[in-house]
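Nothing in this text is a laboratory measurement; each read-out follows from the coordinates by a stated rule. Quick caveat, the model's predicted, so the values are computed rather than measured. Cβ atoms are built from the backbone, for glycine too; each structure is taken alone.
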Structure P
Amino acid sequence: MSYTLSWISGCPNAWGTLFGMEIKGISYESDRLNANTSDHNKANYHFFDPLGKVPLLKDGDTIICESIAILAYLEIKHPEKPLFGTNPKQTGIIWQRVFEIVNNFRDPLANGITQPLFKGQALDEPKAMQVSAGKMHDVLQWVNNMLLLSTYLAGETLSAADVIYMPFVQSLLRAANRDDAASLNLGVLPIHKSYPNIAAWLNRIEDISAYEKTYPPHWRG
């Protein structure tokens, strides 16, 4: 079987999918799109995904969009090195964490802080950013407390929950290092002091070879 994955460097959803595929040892053809030239918004890409989102997986005649759907699809086809558990209890907890990420943990980081900083809009509305920062800290404290009780987000084994959430946290930390972020006093850096359990969790993930293989290319150097 031959897979093709379309992705954009630095996109958290795409990074999580790449990371998951590497962890599972799944071979694929890389189709890296260029966000600067809006490759994902061109007609030939919209033929497969009218929303123009990444990642997108091609498996013969099958097209799967949405990162979590891709990971779930590949889990069924490649049950080795499972990311969604090996028994009902594990699977239930992992999916619970996945939906907590989607519904509660992701947007306060991505939409509230990371995107305004990356787009150069954060200083346009500093009061709104402070409100967003409060929501961000609520989320990070919750996750930090969770990681006090377990090695990974859904237990003692790396799972889809970690694969999905890690890129959003790393994107936040990268954004928080920007010059315009410094004047906002977001209070997230250094992460090992503000949220030590999250920092230790990230260190464990960074030690996995798939992390280095899928690290966003344009972040290097």
Structure Q
Amino acid sequence: MTISVYVQIQKLADCPGDNNWFGEQEKAVLDNLRFTKRRSDWRLGRWTAKQVIFSFLKSEGSHKDNLSEIEILADPDGAPQVYLQNKKAPFSISISHSHGVAMSVLNPAKIPIGCDIEFIEEREENFVADYFTEQEMVWVKNSEASIKPVVCNLIWSAKESTLKVLKEGLRLDTKTVNILETKLGNTEEWQPIEIQFNETNEFFGQWKIMNGFILTIVAERNVIPVCFEQGT
């Protein structure tokens, strides 16, 4: 079974300066974030998530003008949960941000979804040794120098997305997640990628490159990204 998931990308410049679009519970969370970068990233992530929810509801004929009626609050396990007018919505959502750009993916089917965005940059050898499986390290080693940063960040991003599906994050050993080698192909279009967890469980994903960033989406089923933002 293939499921459609909805994608939104936003930049810091897209995020309003005021906080009128937050619900009361979100404002309480924001008030407790003391560090400027953490506050900025959190605001951008929530703005991006609200944009994808807003766009999806609009496409379904359920338009909401007031973004404060859409709240994204953390569940006890830390995963984001959507609330519409204080009621838990039957959606699964994932949020990621990197270098002033945020990505959010919505799955209306409630099947767990994970997304990640990573700026393409060099990764140190000790980083690869600490977090990558033997198979992944071979993939990196055998890659041409010009594409090694893409391969390294693709592997890392897909791991992050998978750990979000599992609702574990970096609490789990990253080497329990193995990203299977794939041909890079046309990196500006969504491409499939396969993931193994504990050598037996399979996950499915999509990935692409956009403006110097790797984007990944992972779920327990094949996904088709539906992008609301032109150019994503």
Computed -14500 for helix-only ellipticity at 222 nm (-39500 (n - 2.57) for each DSSP H run of 4 or more, over all residues; to 500) - originating structure among P, Q:
P
Using distance in nm of label points 7 Å out along Cα→Cβ at positions 55 and 199 for the comparison, can you identify which of P, Q gives the largest number?
Q
When distance in nm of label points 7 Å out along Cα→Cβ at positions 87 and 103 is compared over structures P, Q, which one is greatest?
Q
Structure from which 1.4 was derived, distance in nm of label points 7 Å out along Cα→Cβ at positions 175 and 191, options P, Q
P
